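*Asks:* Below, each structure is written out as structure tokens.
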Structure I
Amino acid sequence: MPGRIEDYGIIGDLETAALVGRDGSVDWLCLPRFDSPAAFAGLLGTDGHGHWRIAPAGRPLPCTRRSYTGSTLVLESLWETPDGTVRVLDFMPPRDRAPRLIRIVEGLAGEVPMHSALRLRFNYGRVLPWVRRTGHHRIATAGPDSGWLRVPPGVHTFGADGATCSEFTVRTGDRVPFVLTWQPSHLRTVQVTDPERALRQTTEGWQRWAATCRYEGEWRPDVLRSLITLKTLAYRPTGGIVAAPTTSLPEAIGAPRNWDYRFCWLRDSSMTLSALLRGGFHEEAAAWRRWLVRAIAGDPADLQTLYGLAGERRLPESTAPWLPGYEGSGPVRLGNAAVDQFQLDVYGEVADTLYLAQAAGIPMERRVWTLFRTLMDALEQRWREPDEGLWEMRCGRRHFVHSKVMAWVAADRAVRLAEKTGLPAPLARWRTLRDAVHADVCAHGYDADRGVFVQHYGGRGLDAATLFIVKTGFLPPDDPRVIRTVDAVRTELDHYGFLRRYSGDGPAAGPPGDGPAGDGLPGTEGAFLACSFWLADALLATGRHAEARALFARTRALGNDLGLFAEEWDGAAGRQLGNTPQAFTHVALVNSAFDLAAAGADRSPV
């Protein structure tokens, strides 16, 4: 059975990713892409839906400790047993032709009996493949898919209970490698991989990439791990960036708040690029900008909230009824209906990222500028429309304050880009647009009775996303409206010391942990981890450095032992919730750490 969400580490090859549990089981892997059907779907069901466990023989036990090899994506899991000590190295080398999952079992002391059980189940655990043996390979085939498992010579391998099993004893100094390769089933041979050479290349590649990180503050290990995670979510062939490598990990156990995040949201991708740029990684920004131009090319009125890895536009949402869901939290969703939503804020995120890229020294190409101008034309026509907002509400469109603020950001960054580059632009119109949006938000998004900015026009509920009023420069941090909003959000959206996303149309009522109201969905949810980092940023901006540092440190501590974060935190149960690892959360951590360092608050006493 799957472990807790925080029990999983990630490995990947920049085109897909696997989740590995503390018990040595790979419970999630989509092949050959992030958004392909899963070949291991045990995370959303049982072992029978696909997994691959390598661990000491006997009853599965969690490893004694685990870590990544330095600044890499090579996962080390170590078991200390009465018979001796063994380590398993898990990694996916950057591919040349086909995705490969390599697992090297290393004996460190004594003699440890080991057991491997591989259950490939294609199409999200629904298809049982035909397995045959050819030389040192066991080949599992079904429809268009085939998995080739290369077993080391001398390892006893057999079929049992629908699995390909191996039993062997590892002694001090032994290194026993297993290689699983996916390829289309019509190919009759497979490329043979040298596991040790692949390990060296993978390790050296990640170390070279990480060495250019320019953050040198107190939390460098956390920032670097977050940046490595964000890099892992970038689809190398196209430059698109997925929000998370998983689907349907619940925001509330037993509730239907389950979504497929294996796609490229303009918002999430933009924020991810901003974090990578701050870390000094420009290649990813250039690749994403090329992806952006291809994905949104055409009529700017057709701008979507999210796209596929290669810019695909049709991502219909369906369910997989044969999967019970993580801890019974169904339905399991494939695709995402948010693709059909209107989310005004994405104009602002795209504009801000293009502005940051220009500031980082990535020149603005004329074709990109031409496309950007068409987006601004569309924004001028649409900014007064209601939308579904940042949180993708399924209760109808509203005039969300955050959405309008980000429309202001789009106009503001457009003006700045035009002024800085000298490229042709309707500057007078853009300045007028910027002023009009600003006045509209201040007139309709502000509750004068309470003295705070609210979630949407005409409402009284609060939203952590209004913290972007100070984060984006919409208002100065010493504005009394800003300070009162920060304080109200901090108090009324509290969930065990962290922040929920929003409340209903009134001050939050009831005990900590009460769920959001009025969003069109049943059930409750936990604290949204990115929001707590945003609050730390707002506290820092309003001069409360010690409080900002303390909140950052407490939120940072919610990551698992590998420094990985899901989307949310259940304060009552003390566990992570939602898809993992979540780009949004890691972006927020990186940006907060940089802001604290810039303010000199990353080394100040709490």
Structure II
Amino acid sequence: MTSEMRTVAEAVAARWGDHRPGLWCGERVLSHHEVAGGAAARAALLDDLLPAGGVPHVGVLLDNTPEFPLWLGAAALAGAAVAGINPTRRGSELARDIVHTECPVLVTERAWLPLLAGLELPGVRVLVTDEPEYEALLAPYLGAFPDASRARPADRMLLYFTSGSTGAPKAALCSQGRLAAAGHSLVAQFGLCADDVHYVCMPMFHGNAVIADWAPALVTGAGVALRRRFSASGFLADVRRYRATYFTYVGRAVSYVLATEPRSDDRENPLRLGFGTEAGAVDAAAFEERFGVRLVEGYGSSEGGAAVQWSPGTPAGAVGRAAPGLVVLDQESGRECPAAVFDSGGRLLNGEQAIGELVNRAPNPFEGYWRNPEAEAERRRGGWYWTGDLFYRDADGYLYFAGRTDDRIRVDGENLAAAMIENILARYEGADAVAVYGVPDPVTGDQVMATVAGRFDPLDFAEFLLAQPDLGTKMAPRFVRVVERMPVTATHKIRRAALRGEGVRCADPVWWRPPGERTYRRLTPEDAEGGARTETRGEQPPGPKRDNAPPARKFYTKHNHPQHAATKTPT
């Protein structure tokens, strides 16, 4: 795609006549020319299906099949927008997503038809891509030429749902111009080119796969290899099969790949780079050691209101340098937070003062939410873009991610960032995954609770905590829930809101430290009914009392904590 091409439609049309392999999915291979032609045929069909004067939206409820990118291209050519529908939604919530985005056409496949049974979807025409009727409907339009002349950069292109801890998901808007620009940015940042093969294993109803993987492939003319659904066991085989050089990830995907059985030839693969969010520095280092592939984590709000780009020289643990207009503000006073102060070991000494919400005071490309003015107003307070994410910055202007604003825990008057505690607990050898959140306590405000997936030994865990020099006196978990597998969303993000809502009253084993004790024991129903609460003032980190125990100190670490990706796209 040349610099003059400012729309997704132009990028789709540019592949007409390009007979190189362009799209792989299982045994099926389409050339770039066939992809452009397929998008043109569906665009012509869409023109006839959309009601005159109606909202030009098409819902797509599909796995990562070739039909998904074909309909993305079709929508771009037709000047329409794709609403990615999450198949993990059910019943009235699923119906709400489709109705809310006003989709007169819904594209799906037989596997998802049971989800639609009994739903009230007035005025919605359902197309089933693996039914004979679909092929017959599409047949008259085959051979259509991809004409990009109707598309404009400002045309709505995507409606992708973000998630939050409360309320219904919001449908964030993304125009053709913003999507094309995002593709260009990533191409420039990572030196991507037409010879690359982009492995798309994250679900395409989520912005990460479309914005960070499909869009840069589209603007360079690179190949795209689709995985119908993410598979940790199939990851390396796919990479080798398709000769993939670039992939994106979200949430726990990297840890799942690392949990597969190591092989002596793991480093024999064509990958150059992985780009994503929430892998954490521990897993990123392990991934590079095992597969020889560097993982880069950056930050970008789903809605496009703020972005931080990694660059060479970025310190370990930092996301990147703050662009003009990006500031960290105290949530109560609205004043800019002071720069972080670190000790000689790289630990943050003034987290209470330095951690605040990342705010963009410069002009930004946030395009709003579909039919949700209240949510837009929350993001655009005072004319600035408030990300809802916690950060701190160092004296050189580099930013460090510290969690979501609703993940902040307040224990005995002290604000703690859940991501900082997770960073420390991730060092525990028995943990495959860790989530930290607050549970209410009438005395202290919150208590720290952790969910640990993997092996947990209460004595060993207490010893581990005692040995962490950067574990502040109020940061040690009061409660530890132990699960076999961390509950995650369809995009592999940890379901913190659900864990927080269940608290200590859950079906899984919960361990806790009673008042005045330094070790953990099983929480009983009587403990839970009694509130299992305690004062924390002056407590030391838990663990068997030892004469040579290091003193408890109140500081955080700037190394090895999770960061968000340049498409911290809908969660």
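FYI, it's all coordinate maths here, none of it is from the lab. What you see is a predicted model; the values in this text were computed from it and never measured. Cβ atoms are built from the backbone, for glycine too; each structure is taken alone.
*Asks:* Out of I, II, choose the structure whose coordinates give log10 I(q)/I(0) by the Debye sum over Cα atoms at q = 0.20, 0.24 Å⁻¹, for residues 59-138 alone equal to -0.90, -1.30 when calculated.
*Replies:* Going through each structure in turn, the value belongs to II.
*Asks:* Check the numbers for distance in nm of label points 7 Å out along Cα→Cβ at positions 403 and 483 across I, II and tell me which is largest.
*Replies:* I
*Asks:* Assign the value -10000, calculated as helix-only ellipticity at 222 nm (-39500 (n - 2.57) for each DSSP H run of 4 or more, over all residues; to 500), to the correct structure from I, II.
*Replies:* Only structure I yields this read-out.
*Asks:* If P(r) over Cα pairs in 10 Å bins from 0, in percent, for residues 315-450 alone is calculated from each of I, II, which structure is the one that comes out at 11, 36, 34, 16, 2, 0?
*Replies:* The read-out was computed on structure II.
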